[in-house]
Structure P
Amino acid sequence: MNVQLAALTDGSALKTWLLIIIGNFFIILIAARGVGHFMKQQWGELITMIVAGVVVAGFVYFPDTAIALLGDIWTKVSGNA
């Protein structure tokens, strides 16, 4: 009887899947709130929702780039160049 075990992974596929699912949920939530602000003509809140949507989309669709950008910002702020 030959039993072959599955290889262990580093979890990157699960991380990618979770980022896409949860991120898309937040994008849908932000879009729904944005439509509500548009209907009420609350322009400041609408612009805030658009900016938040761009930030969430950046983390969902480009997580490695977003992490590198945050690392660069932290390096500049903390002075550890």
Structure Q
Amino acid sequence: MTEDFNDADSIMANLEAQMAMTKLEGRGTYATGIAILSGQIMQSALAYGVPYALAEEMATDFWKAEMLADTIAALVRDVDEETE
């Protein structure tokens, strides 16, 4: 009987690890997309004559806002999953 529980625990731990890795990969893909968009914001701003420091600040603000929103959304999802 104990072996069955150990096997079940092992299976569950493996599934949890796989799910965590999938979530992390998804966040990495999201972060990469945000980085690309941040670069595009900076390039576009510079192309329209926005001063470099302001264009950099615009891109940085976008990056921070999106990554913070993603982090908060992930935390809310985790809390929701724990309470269900």
Structure R
Amino acid sequence: MSPNQKRALAVVIAALVSAIIGLVASICLDNMVESASGWACLALGCGVFVTMFLVSVAVIGLFEFSDSRPQQGQPNPPGAPVS
């Protein structure tokens, strides 16, 4: 897998986890506060999602992703003996 594919996969997983955490925060606000409107729950969920996603992307950016594909050998120049 190339480093860019690994980084993209990490960002997609971070987005999914952030969405789940935002949804949980929204549901918790709805259950804990009786007078919470739907817009307040939506705003909290979106705020938590954006915050978690930005923190996750910042943490992912700190890591160096390496290439796991096998290294290709140098091709033999024309006229060189084949071993």
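Every read-out reported here was derived from the displayed coordinates using simple, explicitly stated rules and does not represent laboratory data. Note that the structure is a prediction, hence the values are computed from the model and not measured. Cβ atoms are built from the backbone, for glycine too; each structure is taken alone.
Annotations for the structure displayed:
- Computed 4.0 for distance in nm of label points 7 Å out along Cα→Cβ at positions 39 and 63 - originating structure among P, Q, R: R
- Structure from which -23500 was derived, helix-only ellipticity at 222 nm (-39500 (n - 2.57) for each DSSP H run of 4 or more, over all residues; to 500), options P, Q, R: R
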